[in-house]
Structure P
Amino acid sequence: MNIDFKSKKTAFIIFVIIGIIYTAPLISNLGSIVEGAYNIDWDYNLNVNHVARESIIEYGQFPLWNSYSCGGNVLFSNPYSSFLYPGFIFVLIFKEIVGLKILMTVQIIIGMYGMFLLSKHYKFEKYSAY
């Protein structure tokens, strides 16, 4: 796998710019919830992330239980629970709304850059790897 550093650095800068442009509607209102048809998803995910963050930051406990959902529900085995995901660090640092929006931007950039590296690994041409 012989990839020159200049090509990797240029690709990363291009993908950061594309990722920021693509998520500009999210980033423009960084501290507020997205309006429209996706409010139901945001409300539930913010609840799950808030409970996990509150359990870790305020109580210093491993978040096993969500006492705010359905009169009490498991949080550890909840499919929407993301506190074991490495990107949850953004939620811990920036709180729920801002952390999830930053996480979406970072995931898009990592995905594009990872696909670029995979394309280079399979010896795609210079421009088709983008």
Structure Q
Amino acid sequence: MMKFGHHLMKSFKHMAGEKYNLNKTQMRTLVMLRRRGSHTMSDIVAHMNIEKGSMTSVVDNLTKEGLVRRERDENDRRKVLISLLPPGHTIACQLEKEMEAHIQEQLDLLGEEKVKSLLELVDVVKESLHIWENKFE
């Protein structure tokens, strides 16, 4: 399952990265901002588990491309929020739609029985994670 998931993501990131001229971190950042709205750099770094210096470079490049902007938080002028601009929003939406289509194509290649087995395995993993989380509450 891990190998399949890795192959799935790697093939999509390569295909989409070439199409939009973005690396995987830039794509993840756009999609995260589309799903969660504007965030501070610290929030993005924490969510994506990436070094702040690396994320600064990512945001700088996305800003140069006109996909995101930095703006002062109206409620706390000390904070700078990273926000999607319309072209960034459009690309993030397209990335999500294309990823969904790519996943469906790959699942179709597996066949119904293998997909059923895969979904059963995912349910087992989810249940195991739920049990594990409850141990630490």
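Bear in mind these aren't lab numbers, they're just calculated from the coordinates by the rules spelled out. Treat the numbers as computed from the prediction; the structure is a model and nothing was measured. Cβ atoms are built from the backbone, for glycine too; each structure is taken alone.
Identify the structure, out of P, Q, from whose coordinates FRET efficiency 1/(1 + (r/R0)^6) of positions 86 and 110 (r between Cβ atoms, R0 = 35 Å, to 0.05) was calculated to give 1.00.
Numbers: P: 1.00; Q: 0.40.
Source structure: P.
If volume of the Cα convex hull per residue in Å³ is computed to be 146, which of P, Q is the source?
Only one of P, Q returns 146 for volume of the Cα convex hull per residue in Å³, namely P.
Quick one: helix-only ellipticity at 222 nm (-39500 (n - 2.57) for each DSSP H run of 4 or more, over all residues; to 500) came out at -25000 when computed from one of P, Q, so which one is it?
On the way: P: -19000; Q: -25000.
Computing helix-only ellipticity at 222 nm (-39500 (n - 2.57) for each DSSP H run of 4 or more, over all residues; to 500) on every structure in P, Q gives -25000 only for Q.
When you work out distance in nm of label points 7 Å out along Cα→Cβ at positions 70 and 118 for each of the structures P, Q, which one comes out largest? Mind showing how you got there, number by number?
Numbers: P: 3.4; Q: 4.1.
Going through P, Q one by one, distance in nm of label points 7 Å out along Cα→Cβ at positions 70 and 118 is largest in Q.
Just checking, which of P, Q has the largest value of distance in nm of label points 7 Å out along Cα→Cβ at positions 46 and 62?
Details: P: 3.0; Q: 1.7.
Sorting by distance in nm of label points 7 Å out along Cα→Cβ at positions 46 and 62 in descending order puts P first.
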- Query: Which structure, out of P, Q, was distance in nm of label points 7 Å out along Cα→Cβ at positions 22 and 54 derived from, given a value of 3.4?
  - Reply: P
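I have 24 for relative contact order in percent (Cα under 8 Å, 6 or more apart), calculated from one of the structures P, Q. Which structure is it? Write down the numbers at each step before the final one.
Details: P: 30; Q: 24.
Derived from Q, not from the others.
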